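K.L.:
Next up, some structures in structure tokens.
Nothing in this text is a laboratory measurement; each read-out follows from the coordinates by a stated rule. This is a predicted model, so every value here is computed, not measured. Cβ atoms are built from the backbone, for glycine too; each structure is taken alone.
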Structure I
Amino acid sequence: MGTGRRRKVMLVTPPYHCGMVESAGVWMPLGLTYLAGSLRAAGFDPVIYDAMSLFHDLDQIEDTIADAAPDVIATTAYTATVGAATEVLRVAKEVVPGVLTVMGGIHPTFMASEVLGSGAVDYVVRGEGETSFPELLTCLNERRSPEKVRGISYRTSNGHVIHTASRALHHDLDSLPVAWDLIDWPAYFYRTNPGSRLAIVSWARGCTEACSFCSQQKFWERSWRPRAIESIIAELRLLRDSFGVDTVEVADEHPTRDAERWERILDRIIEEDLGIELLMETRADDIVRDAPLLHKYRRAGIRHVYVGVESVRQDRLDAMRKNLRVEQSREALRLLNEAEFITETSFLLGFPDETRASVERTLELSYEYDPGLAFFLAITPWPYTDYYREVKDSVEVFDYSLYNLSNPILRPGEMSREELSALLSHCFQQFYMNKMKDLDAMPADKRQYLLAVTKLLRENSYLASEVKASMDSLAMGSAMPPMHHGKQAPHPSMPIGYPSMPGVRGEAGRPLGAT
């Protein structure tokens, strides 16, 4: 392989859909824009092919890859998408002889040997990929051994798997180039804002918490690395002025971690008067801390806030190392609702000690927590987390494509997984029936927003049948919608990692390690 032979790099998202995040909008692959920027800076010619957002199937992906004939094709995976990502690379090897295949993301970072065993993956990029991936390609183009490239795994000709030394995390995030110009902007929008143009931005990477069920603290090594505030403002201005962006999701797991910095960000956004609507998630205890600042949240353009309640039981929160008090979650939602934000949360169910009574108790308390949007999810043990080791004897499902928070994976105590699935549907139906009864008491803009979101859930999400049942029951004056006994959430063709928006960040699918 002579120098310069491998220059054209196709970055592709896998064709996986579970009807969660698609219900709210079409989301750009932020990680690939960071990766493409670094590849281009290193002299490569990257293209981004967002097959997931285009809803392309494997046949269409095969044709697109064949037409493009890339020298290198790379994809990303988290647990539920790893099968689809592997198939993309397998197809690439069939239609482009000699193509180099690379996979990155959360699941391959921790399960590299398993991923390489498929035969479709030549290299795994572990952790953040902006330096490792270009360095790997440069090394191969120069006919050098990749064993000194940090942060990669590969299989030798004799079948041995090599894991090179890990690469340190990037600390100067503002120095990373972002290929915003490679995004097909008209494809990305927020459904509740017809005609909107949606971007995803990263203002910091990482999370210092230790939640046992979450992949993020593990992937980011419990670090938190913020970007410079003026760099954030300049990026928002660029997205608005150059690409017409008017809606932005903040991708950070914990954007409000540094209280002083967070207030300065809000002040600068207000000062700039950017006219951009912001969607975000953060911790409930930070919302309680920021009660005096919520008017600044509103003035900065924040409209939709997700807080991770996860459980209404303190013993469960403690067991999961959530570092949160149940009363903080209640208070955070009360404060946000009082300030007329759109609120969203999730309740995790299906633990090994789950009972029908504990599910019903969660439902009852969800009315008191009163989020605008609620998701009743099946606790999912990503196979490399601390939580998986704690519950592995209760794991009954080993098909990774079902690890999407809607399909029960664990044996839930006194009932079957099918019975738990029916109860999750029941909780969802009952919650939204109760929510719709309060519509008239809501402020007009919030009522309109929630009606729009409910319509989207009914028409586009994996919960469509449950929403329809709730609406039909209300229309007929029924006190209780029918329970779908034995029904599991439909298995999609191929998860984004979190439902709705911003949603649960159990495993958020960082492409090739980039945020």
Structure II
Amino acid sequence: MEQQRRLYSYNEAIKALNGLQTNASVLKKAQEERLKKYVNNNVQQVRDCLELSGISSEQLNSLKVIHVSGTKGKGSTCAFTESILRHHGLKTGFYSSPHLVSATERIRINGKPLTQEKFAKHFWEVYDKVVRNQDDKPAYFKFLTILAFNVFIKEDVDVAVIEVGIGGSYDSTNVIDRPIAVGITLLDYDHVKVLGQSIEEIAWHKAGIMKPGTVAFVNPNQPPSALCVIKERARDIGCQAYTVPSLDNYNWSAFPPNELGLFKEVHAENASLALQLARFFLTRAPPSRESNTPILDSCKAFQLEWREAVGLRLVNWPGRSQTVKQGSKLFFLDGAHTEQSMWACRKWFLSLLEKYPISESTKRILIFNSTGDRNAEILLSPLLTLPFDKVIFCTNETREIDLASDNTNLNFSFDYAMRKCQINQVTWEAMQKKLIEAKGGRDGVGDELSSHVMPHIEDALNFIDVLSQGCQSTQVFVTGSLHLIGGVLSFIHPDCYEKNPEDLQYESQIIDKYSKLSQ
């Protein structure tokens, strides 16, 4: 009975949380405000809600925070940073979005999502003060941000690693006035209706998390104009900004060089950024620097301490360069959803084609979706020449809409989601046809262009089961949307943050191995 009461409390919490899903309207409002050059008051609203929840500005300022913005890799940078600091023995908090399977993933303590019981306890404490009987209710992401700060302060974490939601300057997380350090990952075009059509406008927003008297670490491989904006904002704000070195430049000493828990070719820059953020947090020592760039001071690489190497190796960040085995099927999942990240995803997919040889009966299937205002041709181009036997364009939806479900998304109608899939399919087949004709192939659409639109994730997975009959193995590649990744994981690997005995034994072996290598 007690267990049922706790589950009910959690389910009711998710139902209440889903009732705050107005993010689509929030984005539309932000777009209108940007076009009108209206000063967005989102950050002040979060401050007001935090005060309502019982968190004072003094308590918020006492929280030791690492704040990370960017377009590509900000989540994995946060994950690397949190892992390094946790393996140094610190009690860590980590706030990220979106979640893949469970809303509890967004707020983690020591690398683990909150339990449903603890999530519900904190949720209702904040909800009753901030939402119930209030006329101006915070939206979904804003409420979770307020909840996360409450959790980290009440759980007395040593460090809170905070990933920005959208942009930076006006993002709900930008209530942090005194971060220990901030990071800016690679910039790309995303949420252009809110952040602006130019990379300079986007850079202005992303750099808005810098604060006076602190330091910022920046991925150096930005467009030059974006780096100029970051430098100008750093000067105006009074923040010392540094670009980070290549991961290859660090001294790995006796440790296996560049050994990461994520695909190195995609995440090496994020790992370097995390090393600088974590080292500065631990030492507060100004980075040693080189004067080899006219834009920003460049940090020097340093010799890795064994806990740093372990943190990079044992990072757990599901849905990014992730492989899941299910019987004779191998799922390769990556949440790429911008142009640059799709090209990075292509590199990973190509490495898998070499790593996992196929037989004549092997099927290779792509499941793809993109949402919002993202350009289908730009995102699909990197996948165009990969050897898929079938391509499935699927919504992020499951068959049953349950307001108490963690993955219920009310921001877009089902009809809109289906139209987006059909646009993706038409774009893909036109690109394939053009490619075949350019190579001197036959006119018309042949077997090479075989693609399908599926209304629900279950339909896509059931279709793959049918296609897999009689096959020795099936390789399923899933990309284009983190929400799609989460939906697929909810069926094939719902406990993506849970570690089995083999995982725990492997982690213990790595820690033992690296600690001995350092002696």
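K.L.:
Could you figure out which one of I, II the value 2.1 for distance in nm of label points 7 Å out along Cα→Cβ at positions 59 and 123 was computed from?
P.N.:
Working through the options, I get structure II.
K.L.:
Figure out for me which of the structures I, II the number -11500 belongs to, where helix-only ellipticity at 222 nm (-39500 (n - 2.57) for each DSSP H run of 4 or more, over all residues; to 500) was derived from the coordinates.
P.N.:
Of the structures listed, the value fits I.
K.L.:
Of the structures labelled I, II, which one yields 27, 13, 12 when semi-axes √(5λ) of the Cα gyration tensor in Å, for residues 243-338 alone is computed from its coordinates?
P.N.:
I
K.L.:
I would also like to ask the following. Which one of I, II has semi-axes √(5λ) of the Cα gyration tensor in Å, as calculated from the coordinates, equal to 37, 27, 21? Each step should come with its number before you reach the end.
P.N.:
Details: I: 37, 27, 21; II: 34, 28, 25.
Structure of origin is I.
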